[in-house]
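Please treat every number below as a calculation from the coordinates, not as lab data. Everything numeric in this text was worked out from a predicted model, so none of it was measured. Cβ atoms are built from the backbone, for glycine too; each structure is taken alone.
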Structure P
Amino acid sequence: MKSISLIIIAVFSFCSLSSGQENGDKLIRKFLADIYNTKISSEVIISKFVKHEDTVSLRTAALAILDMRSPRDSSTGHFSIMKKDILEHNFSIDNFIAFNSSDQSQFNNLSEVDKKGVYRIKLKNTIPVYVLVKQNKIVSFFGFRKAGSDFYTFIVY
């Protein structure tokens, strides 16, 4: 009886973890689809998907969306290629637990709970983009790794 209880607990734990990852994946896919749908305002996208602190944060994040929609870099720049890859569905999304140990190590500055909310958008023709999700909201969809730093830094709105 005890072993059956342990098996049931393990199954529920796995299902809960898988469900959380699936929800994050779906959230990010909907977010990406809406970013390039110019009929939806950037403010609506931020309100719907992104956790933000105040109206200044909302406006900053909304401007980031506008920059993503209309990249200022050349057609060979990261944001232009990213837009093309996303519009052509040339990307995949995976969760932190699927990263190799080298990729995981750049998030060692995060808590174990926060690490579970890290997703990577693997674009076909440019570098990956990392997204941080907490409580079914995107906390950050931009970040960087400073030269000489071992850690990825998320820009939080």
Structure Q
Amino acid sequence: MRFHQVKELVAWAADYHRGLAEQYDQLAAGDVSDRVRMALEYLAEHERKMQTELANYLEEGSDHRKVLETWFDDPTDFPHAPTLDRLTECVSCDSVQDVLSTALTMHRTLQDLYAHRVERASAEAEREFFASLSSGHEAEVRRLARDMQRLEDY
């Protein structure tokens, strides 16, 4: 679909995080080492936190209602499930580094989407909203990489 509201993209991103959390939980329940299981459980919790934060934007009393109602015209659609499918390749994760690499790929997909919306925004409020999401997401990715590295060093 060509026309979307900002809230649709935010809802899609929240659902993306939910899907990642579910996949991480499934992988953690599988036949993986204890260290990899801990990493996957950490990632699942992290994704649930990200989902909740995005869902809070969509609540009725949100300060962002006006920008969320903004329409945008973009012939490209949101990324689809194939990016999530990469996780299934990680079923035989041998290391925390494998898990981290997959997680960073997933997050880069969202960062790229937010950066794309910053570039294509037609209104300043929309540009600022997506720039804020992008920078917040970037900070989360740095924290995630740091924490996962600590787990691997442990």
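Assign the value 3.4, calculated as distance in nm of label points 7 Å out along Cα→Cβ at positions 39 and 103, to the correct structure from P, Q. Attributed to the structure labelled P. Ranked by relative contact order in percent (Cα under 8 Å, 6 or more apart), structures P, Q are topped by Q, which has the highest value. State the single structure among P, Q that was used to calculate helix-only ellipticity at 222 nm (-39500 (n - 2.57) for each DSSP H run of 4 or more, over all residues; to 500), giving -15000. Label of the originating structure: P.
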